[in-house]
Structure I
Amino acid sequence: MARPSSPERPPRQSSAERNEEIRAGLEPIGPDERPLPLVIATVVAVALGLTNIVLLLAGQSGQPAQLIVYCVLVLGAAYGMWTKRYGAVLAFQVLLAIAVVIGFLFLLRASSLLDLLICFALIVPTGWLFWKLVRVLARLQTPVDHR
């Protein structure tokens, strides 16, 4: 009995080759362009910073020095994201990743439906924004073609 011939498989690409192919298809972010995930991340960072400043002024904080450092970092990240700085977007993604991990850790201790809803209210939006910012980072890294 003859074996059916299998179709020719293309040779496997290395991850570096795949990454280069994907980058070649990306358009760099224009000087006046701000993708929606970048705008959302900037608004979230400003809201976090301002909310914590208001809480600090209202006396709701136990450790004001740490809160001031956090506010400066978050507002600095917001400015960096608005001006399309790669490092600022990456730093904000780190904060989002930490929030997702904390949400999953709290999920392990959830003992009611409300606890589950609170955990998912933390995990889902932060995870979505993290994922959407990956493409923004790739586009920020794409060299601008000056012809």
Structure II
Amino acid sequence: MYHHLILRVVSKLLIPPILLFGLYVQFHGDFGPGGGFQAGVIVAVGFILYGIVFGLDAMRRVAPPHVVRRMLAAGVLLYAGVGIANMLLGGEFLNYSTLAPNPKDGQHYGIILIELGVGITVAAVMIAIFTAFASRTPRIKDTDW
């Protein structure tokens, strides 16, 4: 366990800034480069790094499979829900102008919500894919070297 001490310490120092940068990309995406897809991948990388360094079982404790599945559904439902809300308010599926009295504000709110749904979905899919592939590999013990 102690032979990976430096890697574990450095990872613990890097994961919080990775997640914080993912949030920055998520919420800065409507003003510049970035958005839901890029933010979702960055956030997933933080969890994947944790899984690589500390093991799949530790990652499953941090991001349990049932939570990842709920994130998948929540992201898609948020995306679709914004579109349906627009339709119920008399607009088109993804024309966000109806979300606020001022059409410009409605566009802004709609983009933020849509990008949040995309970010949640992409992060959950990346975590699920990593978990699926990592759980199918044989474990190599220290004695096998």
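Assuming 10, 27, 28, 17, 10, 5, 2, 1, 0 is P(r) over Cα pairs in 10 Å bins from 0, in percent as calculated from a single structure, say which of I, II it is.
I
Comparing distance in nm of label points 7 Å out along Cα→Cβ at positions 90 and 106 across I, II, which structure shows the greatest value?
Result for distance in nm of label points 7 Å out along Cα→Cβ at positions 90 and 106 over I, II: largest is I.
Figure out for me which of the structures I, II the number 0.70 belongs to, where FRET efficiency 1/(1 + (r/R0)^6) of positions 58 and 114 (r between Cβ atoms, R0 = 30 Å, to 0.05) was derived from the coordinates.
Derived from I, not from the others.
Of the structures labelled I, II, which one yields 27 when relative contact order in percent (Cα under 8 Å, 6 or more apart) is computed from its coordinates?
Structure of origin is II.
By the measure mean count of other Cβ atoms within 10 Å over residues 42-49, tell me the structure among I, II with the highest figure.
Structure II gives the largest value of mean count of other Cβ atoms within 10 Å over residues 42-49 among I, II.
Throughout, read-outs are computed from the coordinates displayed, never taken from laboratory work. Everything quoted here is computed from the prediction, not taken from an experiment. Cβ atoms are built from the backbone, for glycine too; each structure is taken alone.
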